[in-house]
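Some structures to go through are shown next.
Read-outs: derived from the displayed coordinates by stated rules, not from any lab. No experiment lies behind these values; they were computed from the predicted model shown. Cβ atoms are built from the backbone, for glycine too; each structure is taken alone.
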Structure P
């Protein structure tokens, strides 16, 4: 038993965020042979959790998930923060470092309320606040209507049950971490691309905190880090924001990463696809940026207008 925790991990207060922080704690304790008490979970209420009635892009974007945690790290109130990597801004302060990416979970989206995208009733209301999901749905099903859904997993499922929408989309990884496996229909990522970095948990700390970085690095999963960072590099090169309808999926094939991506116009009418292949370790770090340039070069004005902004 330790009198003081060896690490204080900050996390958002939502049930999913707490589950992810619990996984991070379990992996750290297993890696170092610590008792559970060695890692303290410190809940922090994020700005993004305080406003639930407007799309994230309208109220400040992804920074609303990280702002308070960043401040607590800087003030020394926590040693590190646990993040869902798809919610972390692409451009981060130089004072912070992603010290570990945990083994990545299922990257797929789950459709709830219909057996497949094709079987969604004509004219159905699709509940989502994600530009990627909305645009991708419009691309496949232009007859559908999108209604704004915000809130944690339980809130969105309750809204669906209350009839505020006919179907909704959630991340398979989040459902699994909340013990809700088998809910809905898993969507094939070759046909329905996920969000960049979906399914990945990251642990971030001060870049100059060598001791914490070394402790956290013990749970870093190199293959997961490689795919997540490839997708984040693509997003950075695109200048993607919370308004940008972009989807990406990277897979490991042998020693290589194959990165596939699609950009959409918000109404889903226009789409441009591309992919690249490069070595996972010590390979071509510029490949995602070249894919981004290729996608933007081929994108229509209706697509390109939503990229090139600050992240």
Structure Q
């Protein structure tokens, strides 16, 4: 499908013509419009996100928390790369806000980022925080398998998950036939997940704690908007009730997430997959039955089921 348009592999291409088509302005604009339409708004307490003019933020200060984490070996490389820095693009934020604050890295003796020191948040007007969906590794990274041949669970929560619940299989339904004729047991019962970006949650919760302290001191209300950059489903229970609004973007850029958070586009996206209540709900679901996951129910009573989404008025598809 990628080669079908004839823009890449033909030996007699006109380079100028290809460049006028690939990433041309009209195509980029159409792509951005599609990204804007795809953003899902899961939570919008007290209409935190509403139609607004960008001029309203020109004299405001935004705080963007930072995170750190590690990657996983892949089919192309066995080395891993730490992922550190602000959770949303600071340079993009500078085009909307007068001041953009983020964290100062704390380094160990080897120069590795091990944490962050927050700035003074007393003059902050709004918090925009990014989170990546829990990173267990991608396809072909050996995710779920240790070097000694044992297995561990792939989790949809950021905190460590130990698979010892009543719905975890003690004996796997698949496994190779071993040389002695027995079947391999790939059960991960009793094992704990390995999430590369657990600090994404730590960053948000540290922010919540700091903002609550400032609000008590100053009497000001500082909204916290979280944008989840999702590759998979995720469990919102670990942070939902502590933040004011939640956006979800699937392969969208930070400009799109920020503009949606700042009320430049009424969200139209709906969840393409259910956000589970917890990992026990994940373990209990049947692999060959659609939509049998127990969804997460948020503090407003909304169920984050397949097809759920909000716009500025409320639940999409529901009469207001």
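From P, Q, which structure was semi-axes √(5λ) of the Cα gyration tensor in Å, for residues 5-180 alone = 37, 30, 20 calculated on?
Values: P: 33, 18, 14; Q: 37, 30, 20.
Label of the originating structure: Q.
Kindly point out which one of P, Q the value 13, 38, 27, 13, 9, 1 was derived from, the read-out being P(r) over Cα pairs in 10 Å bins from 0, in percent, for residues 117-220 alone. Kindly include the intermediate steps, with their values, before the conclusion.
Details: P: 13, 38, 27, 13, 9, 1; Q: 13, 30, 23, 16, 11, 5, 2, 0.
Matching structure: P.
To test your reading of the models, identify which of P, Q gives -5500 for helix-only ellipticity at 222 nm (-39500 (n - 2.57) for each DSSP H run of 4 or more, over all residues; to 500) when calculated.
Attributed to the structure labelled Q.
Of the structures labelled P, Q, which one yields 60, 47, 35 when Cα extents along the principal axes in Å is computed from its coordinates? Intermediate values should be presented prior to the final figure.
Details: P: 60, 47, 35; Q: 72, 65, 56.
It was calculated from structure P.
With distance in nm of label points 7 Å out along Cα→Cβ at positions 13 and 269 as the yardstick, tell me which of P, Q scores highest.
Max of distance in nm of label points 7 Å out along Cα→Cβ at positions 13 and 269: P.
Identify the structure, out of P, Q, from whose coordinates distance in nm of label points 7 Å out along Cα→Cβ at positions 277 and 293 was calculated to give 1.5.
This value belongs to structure Q.
As an exercise: FRET efficiency 1/(1 + (r/R0)^6) of positions 21 and 45 (r between Cβ atoms, R0 = 30 Å, to 0.05), calculated from one structure in P, Q, equals 1.00. Which structure is it?
Derived from the structure labelled P.
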